[in-house]
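Colleague: The data blocks that follow each hold one structure.
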Structure I
Amino acid sequence: MTPDGRIERGRATREQLLAAARDAFGEHGYEATSVAEILEAAGVTRGSLYHHFATKEALFDAVLDREMQALAEVVRDAAVAQGDAADALRVGSVTWLRAVADPAIQRIVLIDAPAVVGWPRWRELDEQYTLGGTKAALRALVDVGRLEAGETDALAHMILAAVGEAAMMIARAPDPAAALPQAEAAVTTLLQRVVGAPSRAASG
């Protein structure tokens, strides 16, 4: 096999492992998922797994990173479609809440992540993928005189924390489907108090 062929085969194996692990972690959780289960679903050997990921935790970290990146892309696409920075912030926050209401994403990103990879790593990924967009929306509001210039960094962290707590409330609720609109309404109210009411175009 040529070097290029080996590289492509390695990439394909890595993708198979990530896809199988994502399904297993999302359905059963980290602790209840065995390496053997992932290997069987991926159709690869144990040696192939440890060639790409040193430990089960490292595999989970890679799955988590990919999930959080995908979430950030969904949020960004929803936010940039808005014509007003306050609308972008509100729509982006609500879009994130709706995405993490998915039980598999909920389990990986909200429930298991802090315990498996540790709080600092979880926060690092959260800030890497979501903090920048939040700060950008707030800076845009500063530019039009709707916020004080010195408030953006602290407010960005506070908004992320509030939306994250709303997501955890959904995850822990006896009826998550019923809790979602309540959380959306609460986040919308909070953001209205901070940055003003949404425009008519984004008030649906």
Structure II
Amino acid sequence: MSGLAGNTFFEGPAGRIEAILRQPEPPVRRAAIVCHPHPLFGGTMHNKVVFRIARAFQEAGFAVLRFNFRGTGRSQGEHDQGRGEQDDLRAAISFIERKYESAEVWLAGFSFGAAVMLRVACGEARVRAIVAAGAPVSKYDFSQLMHCDQPKLFVQGELDEFGTPDALKRFVERLDEPKRLQVIAGADHFFAGHLDELAQTVGDFIAQH
């Protein structure tokens, strides 16, 4: 794995966005962007769940971009309750597309990052596949997300307090195929003690697509 230093910035709609880019040996055929949890509750691109998802993509040979939403870390701008953050993610997609013109782009997100990611990814022709961990379906309204035909993985803790497996199942049932829902027994929202299972689930999904 090359490019391990990885720290970079790219331009977003609210100013510079702080990011970490991990690059495999060329040529780069696939790239993943991983979105972090809620910044007002301590979420950054360094979150453990985000890191483990990113590493699963790295181990599969992807270029992987983690970035801080506006107003987080050294990213400019102010938190925008998930609205402007969608534009930050679109800027990240454009950054990756410019850097790797022929690579397919995957999106992933954890918690708040999953909510932002899903709103951008569904119906976005530039996105090849989707990974959502700890999707907060009990906290956010996803009723507008109906048409989402990319391959989709949803990974949820059995004890997730922001999105029960039953609530997530009802949401996923409305979505287009292909889709997969994996509930990790005994895991809470942060997958404490179950990060290896989360990473394995993501890795298996990548291998199948």
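Colleague: From which structure (I, II) was Cα extents along the principal axes in Å, for residues 12-75 alone calculated, if the value obtained is 36, 24, 18?
Modeller: Value 36, 24, 18 for Cα extents along the principal axes in Å, for residues 12-75 alone corresponds to I out of I, II.
Colleague: Identify the structure, out of I, II, from whose coordinates volume of the Cα convex hull per residue in Å³ was calculated to give 139.
Modeller: I
Colleague: Where is mean count of other Cβ atoms within 10 Å over residues 68-75 largest, in which of I, II?
Modeller: When mean count of other Cβ atoms within 10 Å over residues 68-75 is computed for each of I, II, structure II gives the biggest number.
Colleague: Suppose mean count of other Cβ atoms within 10 Å over residues 28-35 works out to 14.9; of I, II, which structure was it derived from?
Modeller: Label of the originating structure: I.
Colleague: Next question, about the same structure. Comparing relative contact order in percent (Cα under 8 Å, 6 or more apart) across I, II, which structure shows the greatest value?
Modeller: I
Colleague: Between structures I, II, where is mean count of other Cβ atoms within 10 Å over residues 84-91 highest?
Modeller: I
Colleague: If helix-only ellipticity at 222 nm (-39500 (n - 2.57) for each DSSP H run of 4 or more, over all residues; to 500) is calculated from each of I, II, which structure is the one that comes out at -9000?
Modeller: That value comes from structure II.
Readers should treat all values here as calculations from the given coordinates under stated rules, not as data from a laboratory. Small disclaimer: the values here were computed from a predicted structure and weren't measured. Cβ atoms are built from the backbone, for glycine too; each structure is taken alone.
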